[in-house]
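Just so it is clear, none of the values below were taken in a lab; they were calculated from the coordinates. Owing to the predicted nature of the structure, the values given are computational and were not obtained by experimental measurement. Cβ atoms are built from the backbone, for glycine too; each structure is taken alone.
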Structure I
Amino acid sequence: MREWALDRWPEGTQIDLTKELCRMKAEIKLEREAEEAAQLLREDSKDLAAEYAALQQLRARSGAT
């Protein structure tokens, strides 16, 4: 616990735990939202790649370019 605290604040720093808890919760929420958004983008990218590949196959079968 001490190491965790010292990673965030210099030793001897006086902090308001109520404010810090709110700030840390907000940071965690933002990190989670960013991770979820990144995952959605990866999934969308895979879907688009699959759709493009399918379109290319259809074009190849029909002789279109």
Structure II
Amino acid sequence: MPKYTFGQRERGLSPEYKAIYHTLKNNNYNVEYYDSLKFKDDILKINTLLLKKLKKKKLKIHFFSI
């Protein structure tokens, strides 16, 4: 989920970020943001890094917004 609309800071926070991440964080849920646009040209790298991160955390619930 991009933090900024179309990944561009000047466009402001994305609707997904505000509706999902920001809302959960403000309601005291323990959430972490993962910037999928960081490697937008390499889907394999995005997925590999995300899976590594998830395996380390051993969380009970995983929520994705693609």
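Odds and ends about this structure:
- Answer label among I, II for the case where helix-only ellipticity at 222 nm (-39500 (n - 2.57) for each DSSP H run of 4 or more, over all residues; to 500), calculated from the coordinates, equals -8500: II
- For mean projected area of the Cα convex hull in nm² computed as 4.7, the structure of I, II it came from: II
- If distance in nm of label points 7 Å out along Cα→Cβ at positions 4 and 44 is computed and equals 2.9, the structure in I, II: II
- For distance in nm of label points 7 Å out along Cα→Cβ at positions 12 and 36 computed as 2.3, the structure of I, II it came from: II
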